[in-house]
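Student: These are the structures, in structure tokens.
No value in this document is a laboratory result; all are computed from the given coordinates. Nothing here was measured: the structure is a model prediction, and the numbers come from that model. Cβ atoms are built from the backbone, for glycine too; each structure is taken alone.
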Structure I
Amino acid sequence: MLTFFEHRLEKQYDKKAYYLNLKGNQPMEHTTSDGRILVMTAVEGEREAVLRGLKGDTRFVVELAGVGAPSAAASTALALATGGYRLVISAGIGGGFVKVAALESVVVADAIIAADLGAETAEGFSSVDELGFGSSRIAVNAATAQRFVQALRDAGQTAVAGPILTVSTATGTAATAERLAKRVPGAAAEAMEGYGVAVAANRFELPMMEIRTISNTVGPRDRASWRIKEALQALEAAFSTLTEVI
């Protein structure tokens, strides 16, 4: 018996297309300007900020992914099943690593990494790569990331390119922040959906971006210091710039 999800897929696209690109998590190099751009955000506030920045640009479709990588992967796959997309973007606010990404800045992923996907051992953490169960890292086109960062800087925003970590539990202590920074040298930001969105995009052989604006520092939870409103404003501005360069 087919599940609800399988029924939807049968109706919306040729199922053979779903089973592409199973050999690795490599960046796609599609350069066609045809097709739509799918943007996935975790929550409605992020979606509204993106839509304000897009100003009605009909090339973009903005959907809700839900919170966390599993929900994001399923929601993205369902959206992509309609076909006609050329690029997928995971977007929203997130935490920035100290001395790499400042509050209210923009981080554009040059790699998307499931930072806590693996196993705990007596010697410490082992990633799924080390365990031989696939890869915790999905590559993106680094040149594209750098071009967008430069466009953001030209528009007056503070922006960096760097690894964005996907975690199942948002960091709340200095010790965890230190472990993650050591595990992924140069880590710029953390969020909870990017890897899930990227897995779905990768299966459809579509290029991927992740864009995060920084609302808080990765480390001890201090809600009084969070700048959610400002980060959402930065997200809006970033997508306004994106429409001019993509």
Structure II
Amino acid sequence: MVVEVLQSKKFRFIDAFETQLQLAERIKGAIMTSENVSHKIQLLANGEVAVTLFGNNMSQSDFEEDVLTQKNEFISKLREDFLDIDDAISFETFVVGNLIRQNQSITAAESLTAGEFQSTIGNVSGVSAIFPGGFVTYANKTKHQLLGIPEEIISKYGVVSQQVAMAMAANSKRILSTDLAISFTGVAGPDKLEGQAAGTVWIGLAFVNQPTEAWEMHFSGERAAVRKQSVYAGLDIIRRQIIK
């Protein structure tokens, strides 16, 4: 029997390496058409893109069948961006939970984010099992004092650089003997820094038995928005590293 009720199912995606609009366009290309199923795409504040499917005048079993078919299509075409998690679970809880299950310890060295990454994962229950602590090194002098970043590197390449981001990640990992470390250095805005535009961010990642890397990101919005986007981009970089 067909029950005339609106049913829904939400899918979530994230990709730190492209804009939400670019990701949304790729998602649109993977959405399958169905006479009784409509959809809505949302750009979420943490960088995710959500797609909600709505079943109109369908039986529950028919809607669930369409949902499963669509899920398999998303996995086929957007595997690396697809978050196969319950809607009630936050992205940070998902990432921290995987670190805990894999017994991978983490630290962070933050400049422009001023501790926001550590605060974000610190809100997740059980994080103490894999997070011994971290560093907030806002000033260049503090980067040298706490992390041992040579002043010559900062003066040669600038604080908003691949070299400094990599050094922050590698040194914080070494100091606290963790399996991985993430770093953030950049320009929260509104003014430029060292000729770099507001929203320019370098995120570094040091992972056990792998070379240290860093990625240049460009975010938009006010200071708080740039910091938040940086944090969730960092979480996505970690997710991609630990979930193969």
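Student: Out of I, II, which one gives 40, 29, 15 for Cα extents along the principal axes in Å, for residues 131-178 alone as computed from the coordinates?
Tutor: I
Student: Can I ask one more? Rank structures I, II by mean count of other Cβ atoms within 10 Å over residues 51-58 and report only the one at the top, that is, the highest.
Tutor: II
Student: Can you tell which of I, II yields -12500 when helix-only ellipticity at 222 nm (-39500 (n - 2.57) for each DSSP H run of 4 or more, over all residues; to 500) is derived from it? Mind dumping the intermediate values first?
Tutor: Details: I: -10500; II: -12500.
That value comes from structure II.
Student: Which structure, out of I, II, was relative contact order in percent (Cα under 8 Å, 6 or more apart) derived from, given a value of 31? Provide the component values of the computation, followed by the final result.
Tutor: Working: I: 31; II: 18.
Source structure for this number: I.
Student: Identify the structure, out of I, II, from whose coordinates Kirkwood radius over Cα pairs in Å, for residues 99-194 alone was calculated to give 13.7.
Tutor: The correct label is II.
Student: For Kirkwood radius over Cα pairs in Å, for residues 35-74 alone, which structure out of I, II has the highest calculated value? Don't skip to the end; give the middle numbers.
Tutor: Details: I: 10.5; II: 11.2.
When Kirkwood radius over Cα pairs in Å, for residues 35-74 alone is computed for each of I, II, structure II gives the biggest number.
Student: Of structures I, II, which gives 4.1 when distance in nm of label points 7 Å out along Cα→Cβ at positions 123 and 211 is computed from the coordinates?
Tutor: Computed on structure I.
Student: For which of the structures I, II does the calculation of Cα extents along the principal axes in Å return 72, 38, 27? Kindly include the intermediate steps, with their values, before the conclusion.
Tutor: Working: I: 48, 48, 31; II: 72, 38, 27.
Only one of I, II returns 72, 38, 27 for Cα extents along the principal axes in Å, namely II.
Student: Something else: Please state which of the structures I, II yields 1.5 when distance in nm of label points 7 Å out along Cα→Cβ at positions 139 and 163 is computed from it.
Tutor: Values: I: 1.5; II: 2.3.
Matching structure: I.
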